[in-house]
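Next come the structures, one after another.
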Structure P
Amino acid sequence: MSKPLQPTLADIDQWLDAEFADAGVAIAIISEGQTRFYLHGLANNQQNQAVSNKTLFEIGSVTKPLVGLLTALAVNNQQLSVNSTIASLLKDPVYQHHQYSIANLLSHTSGLPRLPANLPLSDLTDPYANYTHADLMQALQQVKTGEQQFEYSNFGFGLLAEIVSQQQNSSFAALLQQQVFQPLGMADSAVAITNGRYPKRAKGYHIDGSTAANWHFQALAGAGAVLSTIDDMALLVQHYLQATAISASEPVSSPALADAMRLSVTSLLSDPAVGYGWMLHPRGLVWHNGQTAGFNAFVGFAPAEQVGIVILSNSSIPVTPGGMALLQQLQQPQQLPQHAGVTDNELSSK
């Protein structure tokens, strides 16, 4: 297999053609107060439906920083403390062995394994769809936690989303809508709940072009259930850049969210550097990626340079190496190439 091409800001279209063929890809490049979009390929091969700014993609584990943002809001509102142990929050004596904290869940250092032992993996078509709250609580009773060192955990973030939601007598999907999506204007974003219908969602495809089943979630929704569009994810990054700017020059639309965003990119762990779900790169980058059966996503931004990128794809072809390469190029002072096929939007108009 040939080595994937390394994209540059000057040849994104060529990279998309060479690496993704007809696969659907949507890219947002945020720089100098503008957002530049690249749309490529098909959201649905059978219907010959092109990718648009409103195509819904599964963003997989990019859901985790959104769980982190909800947690940061709860911490700032004094509804939750990062130092609270899970045992103290669940109260029932059967969970007393869960002596790790909210901070440990956020930074993947709880000692929980990657997945619960009672998650059936015999059928990976839609693996999380039938995993209920009762299953999660049973897994918590039975699990023996390991050492409090870094181990990436879908189990942990599923649990964290349940805890943050229950503390506010809500569901994860409702909380995200009320506290993040609606205030930021992310009008099309949703949580893919089991039996939910999402007509704007793209079809996902394996690397050989065969169709992959869409994923749905119940109790482990915090691990990767969010659906979003390139417009909405660009908005999220724009708001993060505005909130984390060294010298904020204009008022923010939601001061509480801006405060939570700033908190969410502070480090809870140094090796590797992890914030509230975000991965923190030594070069000053904040990023996360995600993958489901037929989708890939990469989101990253650099607060100091006020640049960012989002790549959403309905293919299992990886996008993280290309996304990271483009983000690091954005950090270097340069003029973005002009291109007739891209849409420019002033940040202030969003």
Structure Q
Amino acid sequence: MVPSGMLLNASFYQPSTFIMMGILGMEDKHHWWISMPFCLLYLIALLGNCTILFIIKKTPSLHEPMYFFLSMLAVMDLGLALCTLPTTLGIYWFDTRTIGFDACLAQMYFIHIFSMLESSVLLAMAFDRVTAISHPLRYKAILTKTVIIKIGLAILERAALSLFPLPFLLKRLTYCRDNVLSHSFCIHSNIMKLACADIKINILYGLVALLLTVGVDFVFIILSYVLIIKTLISLGTQGKFLKALNTCVSHICAVLIFFIPMIGISMIYRFGTNVPHIVNAVVAYIYLIVPPALNPIIYSIKSKKIRRAMLKLVLRIKSDLKTKLNRTTRRKSSSGSKEILPFPPYNV
């Protein structure tokens, strides 16, 4: 008779690797032209967010609460883009489809943590707008650097602790022989569907964690804008109303492009059993890749201070290049004007 412990070990299976998929049926034949929009989006995300961070750091007039929170958002966007970039471009450029089990869990953790951090930063930015519009005279006194640092640390702590159990909940499961993921990256809902075990705890914990973090953030963002509209209506004049509301347009756009795809992919994984794979893949890509690329563009277009700082930076770079070019030209002309004699002069 075989001991029950040996039977349990024999039935327990975890794949050493997962196989990732791109847009099903298209990545093999058309991988080059499919990779082009991904490359463009990643390039915009990396350059755009790095530029935002550089400009805010180098421009003293941007050392204000609103732009500190924008810096946090840029860091989260960079993290989110860098989490998915290696595996996504690896599929379309090098046909690298495998990822180790532990590496997949690590990628999943960081994707979800940066996503949750972005949600929390958007809530902090909503609080910033409420404070700026409702209490303009005490705005900087309320949101001091110390308060902003504490908000940032609280956001980081909440995300890290609430998502900490996810890898362990997946690691305890036994998996089927099918190890093919639906995306070019690892996310919790996709991995747990490959398990040949009871995943009720995973589903319940994932749902509760999502509702208590991102769900709460979204509700408080809505309440923040209710307070903002209430304050703006009390201003009376239409000019002040529109001017104050214009300061919120960038944040509203950032909220919409982040939460709409997130809600969409959550609904697909919980209720969309017959949704075509291409729809699932496109919504997932929009959720993880589009916001990091669009956020710096939105804030660059809508913020006059950032536009001016960017213009100054471009003019400064242009001036520096022109100065270096002039120096190089002068050196060449001065060295060329000197007459070089092959022999020293002979005095008679």
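For which of P, Q does helix-only ellipticity at 222 nm (-39500 (n - 2.57) for each DSSP H run of 4 or more, over all residues; to 500), calculated from the coordinates, equal -8000?
Computing helix-only ellipticity at 222 nm (-39500 (n - 2.57) for each DSSP H run of 4 or more, over all residues; to 500) on every structure in P, Q gives -8000 only for P.
P, Q: which one has Rg/Rh (Cα atoms, Kirkwood Rh), for residues 85-268 alone, as calculated, at 1.08?
This figure was derived from Q.
For distance in nm of label points 7 Å out along Cα→Cβ at positions 101 and 325, which of the structures P, Q scores highest?
Evaluating distance in nm of label points 7 Å out along Cα→Cβ at positions 101 and 325 on every structure, the highest lands on Q.
To test your reading of the models, identify which of P, Q gives 17.1 for mean count of other Cβ atoms within 10 Å over residues 125-132 when calculated.
Comparing all candidates, it corresponds to P.
Using distance in nm of label points 7 Å out along Cα→Cβ at positions 229 and 277, single out the structure from P, Q with the greatest value.
Largest calculated value belongs to Q.
For structures P, Q, calculate mean count of other Cβ atoms within 10 Å over residues 117-124 and state which one comes out highest.
Q
Hey, Cα extents along the principal axes in Å derived from one of P, Q reads 118, 73, 37; which structure?
This figure was derived from Q.
When mean count of other Cβ atoms within 10 Å over residues 37-44 is compared over structures P, Q, which one is greatest?
P
For which of P, Q does distance in nm of label points 7 Å out along Cα→Cβ at positions 237 and 261, calculated from the coordinates, equal 1.3?
Label of the originating structure: P.
No value in this document is a laboratory result; all are computed from the given coordinates. For clarity, every value in this text was computed on a predicted model and none was experimentally measured. Cβ atoms are built from the backbone, for glycine too; each structure is taken alone.
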